[in-house]
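For reference, the structures are reproduced in the following blocks.
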Structure P
Amino acid sequence: MHWSTTRVQRPKQLQNACKGKSEIEEDTQPAKRQTPLEKLTLEMCKDEAVIKELTVGRRVGFYKVRGQIGCGNFSKVKLAVHALTKDKVAIKIMDKMRLDLQTQRMLSREISNMESLYHPNLLQLYEVLETPSRLYLVLEFAGGGDLHTRISSGGKLSDQESKIVFAQILSAVKYMHENNIIHRDLKAENVLYTTNACIKVADFGFSTRVNNRNQALDTFCGSPPYAAPELFKDESYMGPPVDVWAMGVLLFFMVTGTLPFRADTVAKLRQTVLEGAYVLPTWVSAPCQRLIKGILKPEPLERCALDQMLGCEWLLPVELFRPIPPLYQLNPIHLMEAGPGELDREQEEVKGILDKLGITQEHILNNQGKRIRSPITGVYRILLHRVKRNNGAESVPIISGVVKDPKRDSLRAYRNLRHSSKLCVLS
């Protein structure tokens with residue numbers, strides 16, 4: 001398969017030889033078969049029903065808008081289907097007239113941060129569309145609900161499920177911090193399940209990019225029950241430990257079904273958090289208790305680092321294989337710039353689907369510089385995500401069982417020897 005901006009006409013059928021001269025001349029210029037992209041573009045320009053849907057908001061760009069699936073302070077989220085690829089997406093819709101200057105800055109930061117992250121456990125941004133009155137963020141659709149709803153309706157997670165969920169959150173946050181982006185609003189409502197139980201960290205409205213991980217921040221962000229003690233002190237703070245604290249609250253919520261810090265008012269909650277007053281049920285496994293206690297330390301610098309969490313006893317049995325694709329793959333120009341044999345199997349598959357849809361090299365060349373604000377980028381990112389997902393890029397971590405730790409095993413053997421061996425009994 002190769003890309004070209006011209007189409008090769010099919011040869012005439014043999015029966016043309018039996019036709020009259022005028023018929024043959026008429027058939028020498030057969031009607032060009034429209035590609036799906038050409039057909040859709042024509043419908044959006046000339047089909048009255050489609051034009052009406054675009055006018056009343058039942059269509060946005062290439063997306064057919066369905067029912068509402070969520071809402072926020074400044075936005076509502078609707079389910080939609082891409083008219084070309086048929087993939088489901090979530091569209092976050094914001095009324096620009098209601099956005100003050102600070103909210104506009106936050107939104108710009110959210111878009112920039114999401115555009116620069118590419119991880120299997122982070123909700124993906126496909127495309128941004130804008131009209132004079134509205135802004136649309138086209139997002140990956142995670143159809144399995146959120147963690148808060150799952151626990152509120154079904155109770156705490158099992159120890160095994162908690163490990164699988166927490167390991168994915170940890171992988172996502174570690175990747176963000178390595179790219180100098182702090183989430184600042186980690187909570188159960190922002191942890192989403194896909195239909196195949198893969199976890200997606202979502203909602204980057206309060207996220208911020210720092211020059212380095214020790215940079216001081218001074219904006220109170222996020223939900224009070226998940227807020228670290230330093231946020232309640234009205235002082236500057238470092239970003240990574242704030243995310244780490246919120247992860248500790250999340251883990252507590254997963255394994256117990258309740259939040260560690262609860263109060264009737266924010267003032268009482270503040271006091272509870274500053275005192276570090278929480279009680280871990282005795283039935284929570286000892287390795288998990290040690291991890292929670294290592295995270296929920298009032299002093300930011302004393303909290304567990306993310307690498308320490310990855311190597312902790314509680315998570316050791318979790319096999320978390322997460323190949324992180326390079327960021328340049330998010331730009332469709334990569335398909336054209338790659339030399340012979342440089343595209344992997346997934347990229348070749350995406351290229352083939354684009355060709356069938358009628359998206360040519362010319363479309364991609366004209367797309368340069370538009371980045372996320374382009375329907376061509378939207379189609380490409382949706383297809384790339386679909387292909388990678390179908391090839392197992394979002395497979396759920398596996399619990400491998402008891403991990404053999406030579407040091408721990410030798411210590412256990414020594415303790416057993418000391419207490420049971422007749423040769424070692426001291427009188």
Structure Q
Amino acid sequence: MPLMKPAAQSSASGLTRRVGQRSTFASFAPPVMQDTTGSKGPTAIVFLNMGGPSTTGEVGDFLSRLFADADLIPLGRLQSYLGPLISRRRTPKIKEQYAAIGGGSPIRKWSEYQSSEMCKLLDKLSPETAPHKPYVAFRYADPLTGETYSKLLEDGFGRGRGSRAVAFTQYPQYSCSTTGSSLNELWKWRNRLEGKNENMGIKWSVIDRWPVHPGLVNTIAENVEKQLATYPTERKGDVILLFSAHSLPMSVVNRGDPYPAEVAATVHAVMQRLNFSNPYRLVWQSQVGPSAWLGAQTSIAVEEYVKKGQTDLILIPIAFTSDHIETLYELDKEVIGEAGHEGIKRSESLNGNPVFIEALADIAHKHLMSGESCSMQMRLRCPSCRSEKCLHQKKFFAGRGDLL
């Protein structure tokens with residue numbers, strides 16, 4: 001089915017020209033209180049993401065939280081022992097990597113910018129749910145989910161006031177290890193800070209996936225086209241496109257996690273938008289530990305193509321919404337830098353792209369207008385899921401007990 005232009009492009013493109021193309025990063029709006037006017041507002045929009053250490057001094061804590069999360073890196077019964085051991089051993093090396101990309105991850109900077117600019121567009125697109133207040137909740141780095149939830153309460157959301165908030169995953173493709181883990185953490189803090197009375201707390205809904213949204217697809221495709229334009233005409237059509245996404249342990253894949261299929265759907269949509277102009281493959285990066293992970297690995301794929309004499313390659317981040325260590329260090333410095341061929345390049349990340357920010361506003365607008373608590377897909381548990389935490393979290397965010 002041919003892809004349409006982003007739905008937000010026609011309705012919000014003028015807004016983006018005024019708002020989305022600023023050269024400096026926006027500051028947060030004043031706190032939104034519950035006496036603000038608006039028939040269905042105010043609305044908190046909470047961006048969920050993994051996060052990253054903003055300074056090298058935060059690396060140790062970041063890794064400790066990451067390796068303690070069995071949703072992301074399942075280590076079995078020895079998680080409490082192996083997690084801290086692995087994080088301590090890896091901290092010096094990871095500190096060096098963050099130092100090499102400027103001393104920290106830019107993911108907080110980009111997340112705060114994207115959420116702030118998106119909410120400005122959303123105020124125009126959906127005045128009935130305005131004002132929209134941007135928040136960021138990271139799983140492993142500041143601002144942590146608990147800190148953000150406390151800020152929501154301080155700003156007047158919740159506490160029996162009938163206020164609403166949208167948990168907006170910044171993982172376009174759903175995985176129990178990423179979006180699922182973030183929602184588990186959000187649900188945990190909801191129970192800790194507001195109790196289990198659903199009639200008194202913040203009224204939550206979830207944007208849990210958006211793998212083929214036209215704005216996402218168009219932004220990625222345009223960035224690929226810009227990079228393809230740097231090759232000589234006679235070589236352009238033979239450039240191999242390598243779409244790279246964060247890998248998953250095979251134990252998670254075999255449980256029935258939808259992530260591989262949804263990433264593949266994004267790749268196919270981008271290639272359809274590009275009219276299948278080039279040969280392409282989907283590859284996987286960032287494997288950790290000795291267990292089996294989803295492959296082929298990005299680094300090995302590049303090595304093997306180079307051995308075959310194919311040195312015109314474009315690496316395309318397909319599951320990341322901004323630059324962070326996986327793009328700036330792993331792809332740029334390790335994979336591309338060590339390959340040593342000028343024909344191996346990377347397409348730009350989404351970052352502050354105004355078309356992408358329009359897409360975020362369009363996704364949020366359609367969600368708010370739909371009245372849905374979450375997608376139908378989120379109600380469906382993985383075939384082999386045995387997690388009680390996942391079960392209760394899904395029941396809460398789905399707003400009903402009839403999970404599929």
- If mean projected area of the Cα convex hull in nm² comes out at 19.9 when worked out from the coordinates, which of P, Q was used? Q
- Match the computed value 5.3 of distance in nm of label points 7 Å out along Cα→Cβ at positions 224 and 368 to one of the structures P, Q, and report its label. P
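Here percent of Cα pairs over 25 Å apart, for residues 240-351 alone was calculated and came to 19; which of the structures P, Q was it taken from? All intermediate terms of the calculation are to be shown ahead of the outcome.
On the way: P: 45; Q: 19.
The correct label is Q.
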- Query: If mean count of other Cβ atoms within 10 Å over residues 176-183 is computed to be 20.5, which of P, Q is the source?
  - Reply: P
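When distance in nm of label points 7 Å out along Cα→Cβ at positions 288 and 312 is computed for each of P, Q, which one produces 1.2?
Details: P: 1.2; Q: 3.8.
Computing distance in nm of label points 7 Å out along Cα→Cβ at positions 288 and 312 on every structure in P, Q gives 1.2 only for P.
With relative contact order in percent (Cα under 8 Å, 6 or more apart) derived from the coordinates and found to be 22, which of P, Q does the value describe? Working shown, then result.
On the way: P: 15; Q: 22.
It must be structure Q, since only it matches.
Rule-based calculations on the coordinates, nothing more; no lab input. Keep in mind it's a predicted model, so treat the numbers as computed, not measured. Cβ atoms are built from the backbone, for glycine too; each structure is taken alone.
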